[in-house]
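In the part that follows, the structures are each spelled out as structure tokens.
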Structure P
Amino acid sequence: MLGSYALASENFPRPLELEADVNFWTRVYTEISTQSGFVHDAHDLSIVYETIKTADSSRTNRKKIRAVKAKYIKILNSLVGASRANLNAEQQRVLQLWGEDVSDARLRSAATSLRFQKGQSDRFLEGLVRSGTWRSHIEKVLAKNNLPKELVVLPHVESSFNPRAYSRVGASGLWQFTRATGRRYMRVDYVVDERMDPFVATIGAARLLEHNRQLTGTWPLSLTAYNHGAASIRRATKKLGTKDIGRIVREYNGRAFGFASRNFYVAFLAALEIDQSPEKYFGPYKTSAAVRYTLIQLDKYYAANTVARALGTNAKLLRKHNPALLAPVWNGSKRIPAGFTLRVPADVLSEAPGLLLAQITAKESYSEQTPDLFHKVVRGDTISEIAARYGYRVSEVLALNSLSKRNFIRIGQELRLPVTEALLAAARASSSTSVVKANSNNQVVAHIQQPAVNVVATADKHSLSNDSTPVDISGTVLAVPIVTTLAGDPSDYTVDGNDSIEVQASETLGHYAEWLNIRARDLRRINDMPFRQPVVIGRRIKLDFSKVSKKVFEQLRLAYQHGLQQAFFMSYQIQSVLDHPIRRGESLWLLSQQKFKVPVWLLRQYNPDLNFDKLKPGLVIKVPILSQN
């Protein structure tokens, strides 16, 4: 038995109104494998119409699922307005699932809410086996941070304890961090992606979960925010006037609060129940053993093969145990960074690691990372054309930029290229190239200047325009990617029903005017604001949507905040949170710029309900403590 948790607890209640939902996910996790699935009602999870087998072909599966759904849509519609006498066997079976007293309105609704859910029993069992490698570490991190021990089962829901899991929306690793959220707590770039390291990512997950709990007030809401974002969950609690997870799951109809978000907490409860008595569902099995590691912090930049040779092992073994180091390190394009903590199985080393690394010659150790050469994408560029222009293989450029053939490049995007010393020397000698020092990792960066184009930065760079059209690797024009949420940010960036917004940090009247395509003086007139009077964080102002829709405004606003935060977290990480009692004379500016050197927008994210205009002595605020990458 892996755990001993109550099925309902003070931290993780199991509301009676959600019991059918928990039972549904228990069935998904234990009864059917990924080779089959349930056709069910998307809202009432007690209604499962049929279990169907799937094939290896996605196309065949889609066709089969459509046909089965069409069958039940026809049956449900046939029951509407019928006398419900002389029904055939299938009609009677479906009617019994809903109950004889089901209304016509409910049947009509059911005909529009059929859904297919693939089984997970094989993956859940695989996760139980894999969990042994990291479970003790996760439990220690949870205990150290005073977090509920039940959270150890969350990776069952997120990744089936697969550290190499990668979702279609870009979430990675055991804890399924997106790049944007991951960068708040760990290093995520083109050389190191600590989302893929279960040990480091667990610490980041603990910090995010505690942050969510502080923002939302309960652990069920903290977990739901882990999937849906704290801002959206805070909006839900305000709209419904409750923090009751049962009511929120049943009643909240937020724009992005879809099936996955609505079911995240109940899926967690199902995983918790199964984890309590796994043999009941799967019979005897054996978990993987935890590996005993020697941790080696490197003081220089080294090629992976050089370090492997010195330690008496090979790069393949080092890669297996250091998944945070990305492909450019292993293919020789980049070096293992100075300061990186290498994990090596303890039984591999013949001597103390310091003695082994001392064998590396001065010529094989470096004070800087391998230089990068950047290419700025212009209209018409494709990956294959860029690679050919500089004499590289497409696979090399894809690997160095953490891209796959399914990813897209955009006008204005900078692509890193595998640089040689000869090419760098040529770049330095070229009058069209400037060589500068990067802000982090002390890397030499050569920027090749492309012909000037009239391009406004894309969604990842603060705003959108007609010229920021993405281009895929074959040259096909695609839709502009839109930032829909900032998972680690509790700030409300939505427009209220009365056309007003809450002012957030780092925003000005000029920003709003630009995104609305109007003049700032028009906004001053609408809000009776004197000339030069600034907007105040936390207050509401009215906007004019005569030229731009609310949806476009929200997208532009999110894109701006996304770019602002991503630029910051490329250089800084959140290490811990400090409770600071306000002292006499302390202001928001003093706390942000002098005392803690934390951006106002980040300070506000940790205190979203605080009125910074009225800081009183003795009031305790949360302050994120930062470290520089």
Structure Q
Amino acid sequence: MSACQRFKHPLPTFTSFSFISTFISTLIFKFIFIFIWLFLFTPHANASEEFNVSYEITYKVKKDISVAVEQRISLTNKLANIYASQYQVSLGSTKIKDVWAQDSNGSLIPRVTKGENTTTIQVNFEEKVIGKDNTLTFTLGYVSEDYAMKNGRVLEIAIPKIAETEDLTSYNINLVIPAIFEDPAFILPTPTSITKAGSDNIYYFSQQAVQNKSITAAFGSYQVFNFDLSYHLNNKNSQEYYYEIVLPPDSPFQQVFYQTITPEPDTIEVDPDGNWLALYKLKPNEKLDVVATGSAKLFIKPQKNYDFNPDYNLQDYLGPKKYWETDNEQIKSLATKLKTAENIYNYLADNLIYDYAKVETNPERMGALSALENPSSAVCMEFTDLFIALARAAGIPAREVNGFAYTNNPKLRPLSLKQDVLHSWPQYYDQGRKLWINIDPTWGNTTAGIDYFNKLDLNHFAFVFHGLDSQFPLTPGSYKEFNDPGKDVNISFAQDVLAIKDLQVEINLPAQKMAGTSTKGTLVIKNKGNYALYNQKVKIWAPDFNMKEEQVNIPILPPFADFEQEVKLPKTKLLTKTSIPVFFEVAGQNYTHNIEINPLLPPKVNNIFARIINWFDNLFSKLKKQ
């Protein structure tokens, strides 16, 4: 499996509508001519020239998480000799059911046609509303299983935007959410008003609030995924080698809790991109299978307890890399025109075409330039690579994220891999917030306008960050033998996770030492808990050794990781015989290690020398006083 293969997440799109209008003449002698003309041609009229349209749409989430949609539509004639005879709407969803329609005279019979990724609903009107400024009002309803998802702890809403047309004079939207769900983590755009009706919360959006915007919302403070990841290492060399695997790391938007890492690594390092690298030493021709299990909490807002901010050299995130051809003239020219991260996102969402067939063929990574030149053959790799190249060429630091992303509609959101479902999306660095911001132009494209720029959802679980290198480290799911059909990435939803803190301190200093000699040892701090610890303060001091307090800060200590600090104790006097304490403070906890100091000379001789030295000390003291 290639580390670059991923999948996408299209959501439903609202869609276009059309009317078939019929012309009526008030002159009797023209009736036959117009009747024949209509019978032969039945033209599709230009709606913007013939009707004004207004919508009042209600989306109500039901107990089974399906959404009941009710569109109250008014068609007002702009001309005296026209009436609407048909209405048609195309929805970018296949999970549409229970379609109904009615006007002032009663029920209408809608015609439903399902395509590969769309559902078209057509309503023929029996009522003929004729005359300028006269209005035909009717209601269309249906149930969709694509507008809402309840995954784990979180209810997510994604309502596509309504296409703006000249004839669309007004529209308002009501989003009805049962109060049994948690408070919203976010709602975009901001509702015009919020009211309560019985056990429902109603979020009202005026036309001004949702103009040319989709509605996205998440109800729940965080999401939890359980994971079970397998890695297969094989040293085919004739000597020992260290092999690294990447473990899903913390970030401002996720906190990872590890239940087991079997076997435990020799060490865990954190690279400049913030990846957690577990190292294993393998003997010649040795094979090793590693399994990591645990849970990840995903957040909408950056978390304050994530207190690891490497001093990024942002220039390293501007230059060209393989697949990111920032020095290409085409890319530089386009980047100069687009300028901002949001403009680049919108360009990709509007201009690349997702190739649904391509993901079934185990596609090769094309790179940014090839994606620009072949816009109709893109999957998430191309959306991500082209965003990074354009952003970097525009002077915006950018990098790639590989990970898992959840989708609940495999027909509309086809998976790129059948074994290990992976996805890629970009980040750009916000200089003002000093934060890497996740976006997903792939899903922005496949959902026809859901906003994945201003707010990402709670379904993107990051495994690895690629900034300093466009390919390494490899993402989980990539550590396997060639053509291995096994499934190495297993993800499921969970309700919560138990945080366990277990910081173990090991003092490696001798219990005894000879007077007049220096001593070296180590202080080893082991994180045996299941989550990373940040900015752990360490203090070491030993007054009787004339050792001043030393302070050390541990920026990050991932679970199963060790930190080792060298301890140097200065020499004591040759004739010292005593017990001297060495003091340690680790993360607010105090520890003491006593060292017995034995004199270099035998006890009797030592006592004689000690009395002589004391006699001279007293003599010098008296002389000083005189």
Structure R
Amino acid sequence: MIYTNLLIFLVAIFLFSMDAAAEAPLLPGWLAAIVCVMLLAGYDRLCRYIFARKDAFVSAGYFRAERTLMIGALFFFLATLYLCDAKYYLAVFSFGNRLPAMVNFFGLALFLAYLSLMWRIGRINYGKVFGRRYPAAVFIGSNIKSNLPIVLPWVVLSLLYDLTALVPSPPLHALLASQWGDLIFFSVFLLFVMFFFPPLVRRLWGCEKLPEGPLKEHLTRFCSRQQFSAELYLWPLFEGQALTAGVMGIVPGLRYVLLTPAIIETMSLAELEAVMAHEIGHVKKGHLLLYVLLIGGFSVLTAILAQPLIYLLLSREFFYSVMAKGQVSPDTVLTLAGAVPLLIVMIIYFRYIFGYFIRNFERQADLHVFSVLGSSHALISAFEKIAALSGDIRDKPSWHHFGLGERIACLEKSEKDPENIGRHNRKVRYSLIGYVVILATLVGLVQLIPTAQLARQYEESFAEVVLLEKARQEPEKALWKRLLGDLMVSRQLEAKAFEAYEQALALEPTNPEIMNNLAWLLLTSVDPSLRDPGRALTLARSAVIIQPRGYIFDTLATAYWANDLVEEAVASERQAIIADPGQRKYYQAQIERFIRHNYQETLKRRPGTDDRAGGNRST
């Protein structure tokens, strides 16, 4: 259950993190509030329907209903984010963007609001399954505390990041912005997990020390014989009726073995020793630290893949054909292109890669019982009891632990063939080596991706679609057509540029910028069919009368030169120097070119790029 909740909360955090706060909300505040209330009410109805089913009043059905509704809460949460622009309205809590982490906290609280509806309704089922009823507020609070450890590291790191940004220390900010910044934050995260997380989780889960007595003395001596040190605690999971145990804490002085009352009451001393040997195996094999490193590996993976992956996707024409048809807004496509692939990567990583390792870590811990007890009979007996008393779940598969039947079969195989233990340990070792090698290889391969080129392609294509969208929304506004023409010139799509300028000119026939840019295209086009020096001269003369600026005088001078009027060209270029003395060197070079060369000689060159950088000089 904990691992499933981890995956669900990770998805919720990811969805909120990837949602960009809109410049203007889709709905006014009052209407967004109404939609939000309707979504909450809809989820409430769904919870009532699911929990009202007969199978939701037994243990397995209750957990299945809760899991289904938690996944459903993700969809309602997503709808709230995008229909109600939750991030836009929650931005008020960032205190002028000084503490963005506060927005994240309130976003998480919104997701917890949906889960609270589920827990409020599900507490009736819980009471019948586990024989204890709670007031709604107490039950909701208990569930929040149980799940809080899942999001606590994210909360702490987010707040720490914001607080360090407020520290008036430029050297500190430079260090955190450097290539060492992520390593520093990961180190802080590791220290938090090692020193603060275990005792905090123990308190949140309401664990109490195992009472003094023969059982504690026996288990303590057992741990000592294994040269293992840990505090023993009672874990009241599901009213203590869950048949499970766990270990947490990397540092020996802050390490705890958690045993539920049910497992203590159900198991014999030999079986409890086998359960303890399993938990000791996790520590001896370094699994607790490896869990942290695997989560850190995901951070590395997303850090190296996020930008290239997004640019690679956004360089595909498919996205822009969808946007160009007006079916989806550019901002929506940009958000989806960035969020969906990374969300898929995250789910695949934790469900399959992380899941692969934690399953095999569990098997490795199971096999550690041979090193401690010499036999797995007691652990097999414990598993058989757990399977029978938990609703005959022996053959039920598990994505994070292997099914109990699979675990028993592996132990029985190892009893007959002890070499199986060494083979599995090697499998885990080689898998970890392969994981590190693949991760390092990906880091190296990503460096070969032409990210800058892909980014440029994306920016140009995205700008084109945005301008087309603006032109559709405001067809009477020539600015968008003119900017589209400028963009097409920079991409050397001269026919499209010519079309855009003509459309802009038809909307504003006396606009000097449009006339100047079109005249320059008619003079410098690589395509001879587009060159028209005569019309360019007419346009440039009109433009310079309305707006006598240096770059427009330069266009006029070029037009004179193209029409074999060299003296007029030189005179206009001198006017450009007077109007724009800062560009004197360039204009002087133009005069020299007009005197020494003939316009026709430039037809074999690319004057749009060679003669004047950028193709036009409009502001």
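Computed from the coordinates by the stated procedures, all read-outs in this text should not be read as laboratory data. As the structure is a prediction and not an experimental result, all values here were calculated from the model. Cβ atoms are built from the backbone, for glycine too; each structure is taken alone.
Below is a table of values for the structure above.
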{"item": "Parent structure of the calculated result -4000, given that helix-only ellipticity at 222 nm (-39500 (n - 2.57) for each DSSP H run of 4 or more, over all residues; to 500) is the read-out and P, Q, R the choices", "result": "Q"}
{"item": "Label whose coordinates, when distance in nm of label points 7 Å out along Cα→Cβ at positions 91 and 139 is calculated, return 3.9 (choices P, Q, R)", "result": "R"}
